[in-house]
Structure I
Amino acid sequence: MRPKIILFGDSITEESFDVGGWGAALAHHFCRTVDVVLRGYSGYNTRWALLGMDKIFPVEDGASSPIAVTIFFGANDACLSDRSSAFQHVPLHEYKQNLNSIISLIKKRWPSIVVLLVTPPPIDEDGRLRYPYGDNHGVPERTNEAAGAYAKECVTIGEECGVSVVDVWSKMQQFPDWGKSFLRDGLHLTPSGNKIVFEEVLEKLKKAGLGVDTLPVDLPVFSDIDPNDPLKAFQSSDISSK
């Protein structure tokens, strides 16, 4: 069976298999070597994600361990507690505890798995005003300052747990006009924003030894198949990525 990379997160992960999405780009990149499995849940925060862990990551007899998982939460946790998305808000200290618990549960189940945290993206507050969630009386339900606090905590958690972190909050803001270039509604990603996430995730996976040049393919590439003796290629124990 092919190894698996699981994408676990909120709507930014759920939408990642849309046209131009970062998950679809990963699936294409690893098309001969890895099954990229989507576990994205729109609107979820870390509190609700933690409650669903047993169903999201069931113990399956005989199933192979996934080789990597991305954990991409915080955009909803960082909703302001006094505005229309307050029901999604998770205090910063609990966000840290929840992420620690999620990482611990995954590592306990699959000790050798590569865990990759992804910070919440920056927030374009003007974009949120143009695409509001509920009636916030002219103010956004999310702010970039709040998202930044959760992103910083995510980076700290990665350091404490010894796992890699993709800091998209910081990365995206290195570019001019990032709010309109990378975020279609002040929060969710444009194709350009998806490209940033894809490239950053791919770089971290490569550093962890998970690249198409190191992972074997499950069946021989056609150039290795002798049309006069095709069985030989399929019986080879040295099928490697090309």
Structure II
Amino acid sequence: MPSALQGKVALITGASSGIGEATARALAAEGAAVAIAARRVDRLRALGEELTAAGTKVHVLELDVADQQAVDEAVRSTVEALGGIDILVNNAGVMLLGPVEDADTSDWHRMIETNLLGLMYMTRAALPHLLRSRGTVVQMSSIAGRVVVRNAAVYQATKFGVNAFSETLRQEVTERGVRVVVIEPGTTDTELRGHITHAPTKAAYEERISKMRKLQSEDIAEAVRYAVTAPPHATVHEIFIRPTDQV
């Protein structure tokens, strides 16, 4: 039996670790060629060698999604190397939690530029190719796009923004055959929480999740795989997945 994504091309951002890395493996296992993009190109090359050895066609891209010119070039390079784009997984993101009072606003800029503007830049650049292939865009949102807690105002604002942008996009392109999928993970055991620079907030966050059975990157990759391998007439528009232990 042929693999579900044989002949398809997936472009995955934030693919050097965590959910992005696991998603690259999951989609490659389904037969897709993968363009893997992130800033840590050494880790991408190691992943690329692993996937290539398993028979996957891989294109490695050093990319900061906050750089619109670099985004446009990454999409152009992917199409040139792999022949098109059928699936875009917008996974790159940072989580710099902390209170609004006396906040380091450079953290705000970094989150908005990566989590929201970067996702928008990627979507805009890839959309002509997704329209041509009647493809799928997967937006990695978060429980933070649904549930508000203290000391996460700007991170949550970016994820609520991802959800709003994605629903508007869906309404614009769904009748032209492009599927828009929003994945909203709860607490997942990745490097994301290591980004937090506000020490009291980081300590409180680590304490809160310390006794929780966290989601694994592979759990979220499986949700992506499920959504993108659905039959073309069906859009799995939203998957909200959280640890059983998370209130």
Structure III
Amino acid sequence: MDFEAVIESLPRYGEPLLVTVGVTAASAALALVLAFALGLMTASRRLAVRAPARVFVEFFRGSSVVVQLFWFAYAMPVVLGVQFDHLIAAGVIALGLNYGAYCSEVVRGAIAAVPQGQLEASVALNLTPLQRMRLVVLPQAWPEMIPSLCAFAIMLLKASALVSVIGILDITWLAGLIGKQPGQDRLLHYAVVLVIYFVLAWLIWTGMRALERRAKRGLGVDARPAKGRLAPAVAAGGAR
């Protein structure tokens, strides 16, 4: 295996790495906005609001993201006359809609998990529905969403490699492209990509864990396990 050839090729990963990070970040932003919109709609008691959102969610969850990528990149310009100036926009929209549909269930479930007593108290305080959602429900639901949203964010990072099937040059495509050249080893280049994805996933996990701790501190809950002492329930049970 020629490690020197691989090391010399590392600078070529710079621009494709920006593509991977950009696609992941843009898709995650779109998915988050869509998740909250669809999650609130599917949690609504009004059938006229809930039904369209449920149809949208089930359609995008029930169809292949690869097919969705091809649809936005190649079918829409022919069928609907909608042409994207850059294929990367089609990739971002397809991934964002797909993962937004999945994450909407996280939002809906977290909202449903807020204790009923909290809602009754907010009604007793004469808060409007918007104030109840903004001041009571979402602050309590948000910390519960973060672990699941973190998992979906990492899945989205790995799914960003699928944009290569519609001709976007990301790190996965570049690894295969360089690996086929004389003097290069495809296995080593895919190992480099493996490490890159691991580092990016670790950064996402670290950031989301910090966000979760901050959100729970805002509610007076310590997200860190106690160090140097047993948990209260265990200590009480062992002190008999």
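Here, each number is a calculation from the coordinates, and none is a lab measurement. All values reported here derive from a predicted model rather than from experimental measurement. Cβ atoms are built from the backbone, for glycine too; each structure is taken alone.
Out of I, II, III, which has the highest value for distance in nm of label points 7 Å out along Cα→Cβ at positions 13 and 45?
When distance in nm of label points 7 Å out along Cα→Cβ at positions 13 and 45 is computed for each of I, II, III, structure III gives the biggest number.
Among candidates I, II, III, the computation of helix-only ellipticity at 222 nm (-39500 (n - 2.57) for each DSSP H run of 4 or more, over all residues; to 500) that gave -13500 used structure II.
In this comparison of I, II, III, the computed figure 36, 20, 14 for semi-axes √(5λ) of the Cα gyration tensor in Å is attributed to I. Of the structures labelled I, II, III, which one yields 4.0 when distance in nm of label points 7 Å out along Cα→Cβ at positions 5 and 29 is computed from its coordinates? Attributed to the structure labelled III.
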